[in-house]
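Asks: These are the structures, in structure tokens.
Please treat every number below as a calculation from the coordinates, not as lab data. All of these numbers come straight from a predicted model, not from anything done at the bench. Cβ atoms are built from the backbone, for glycine too; each structure is taken alone.
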Structure 1
Amino acid sequence: MSFSNPPVFLPAERQRLGEIARDSIRHGLETGEPLPIELDNYPPLIQRIGANFVTLTWENRLRGCMGTLEAYRPLVLDVAENAYASAFRDPRFPSLTTGEFERLTIAVSILTPPLLMTFENEQDLIFQLRPGVDGLVLEEGTLRGTFLPAVWEVLPDPQLFLRGLKRKTGLPPEYWSDSLRVFRYTVEKI
């Protein structure tokens, strides 16, 4: 069973998911592999199928961000794998070092399933966006990109947010096509 909406996690479950992310990175520094997960050792809610992104910051700068948009494995495993990937597989950054680990800030964002948006044109899409709330997935042909809701902190204007997502996806900022698909999701940040 997966999440149709992110559940409201109890404080102990939230803390445990954060610990799993940190432990997986620590384990990766020691062994070169993500933390192995034995599902029976975790509460049922975090064993459910779920999707998440793990964002790492170091000295207030992005240091890695990897995740999954569609839920296909237990959330606890997804967190462990994405934390490891954020630290060691994000192609934008070199692998995390032991010296960076202690001052690393780790944020886990649990995603709702992406919902396809309907709109008449670009202005209609921009009008529907909810700054600070929506994460977006943009698809055009084989190109696909996403911005988590946290990106609104850097790009608070809906038009700039959409243009930035187009750039990230590999499209020109002014690009528009009737075949463009946009999905909306929200997150519970841990």
Structure 2
Amino acid sequence: MSSTELLSRQDRATLLEVARSSIRWGLEHGQALAVHREDYPETLRPVRATFVTLDIENRLRGCIGTLAARQPLVQDVAEHAYAAAFDDPRFPELTAREFPRLDVHISVLSPAEPLQFDSENALLAQLRPSIDGLILQFRSHRATFLPAVWENLPDPYVFLAQLKQKAGLPLNFWSPELTAERYTTEYFGDGDGVDGA
């Protein structure tokens, strides 16, 4: 992301509070917090794509987001925070007892950039560990890893192989029809020293 797109410390704190408020509202009312873009600064109103990741004691508790920007940033965060807590099919719905232990992390995505390659090695050579998120697609198979996944899968070959598996493809799959796009994220969350988080 260019420096003009970076969120201020206050914007980050506001988004984290919106995410937490949406989850709290979900616990009490069974739906996401309704946010109105006009109630927030201009910097939180652009149409952006986000993911919200929830952890408890450094273990994943939910992660929901979208790769396509379709609504204002602050609204996207509110909806994905609720969905990560209550609609991630990998986990049961979040409980009120878990809420105080929850760590919330937000990824704001840049627009995706198609990569040109004619072999797996050519694709691997273009990956930037710890920087790139990757979208892999082959026909109806599609999956993504956020840049944060590099922390657990630092080897590009393993990163790509695991992403193929997530897409429902064999680890060693290759086809000239395989496509890839990369994106970056602005990633922040609880414990990052953000005021108000």
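Asks: I have 2.0 for distance in nm of label points 7 Å out along Cα→Cβ at positions 9 and 49, calculated from one of the structures 1, 2. Which structure is it? Present the calculation step by step, with values, prior to reporting the outcome.
Replies: On the way: 1: 2.0; 2: 3.1.
Computed on structure 1.
Asks: Of the structures labelled 1, 2, one was used to calculate distance in nm of label points 7 Å out along Cα→Cβ at positions 57 and 105, giving 0.3. Name it. Present the calculation step by step, with values, prior to reporting the outcome.
Replies: On the way: 1: 0.3; 2: 1.8.
Traced to structure 1.
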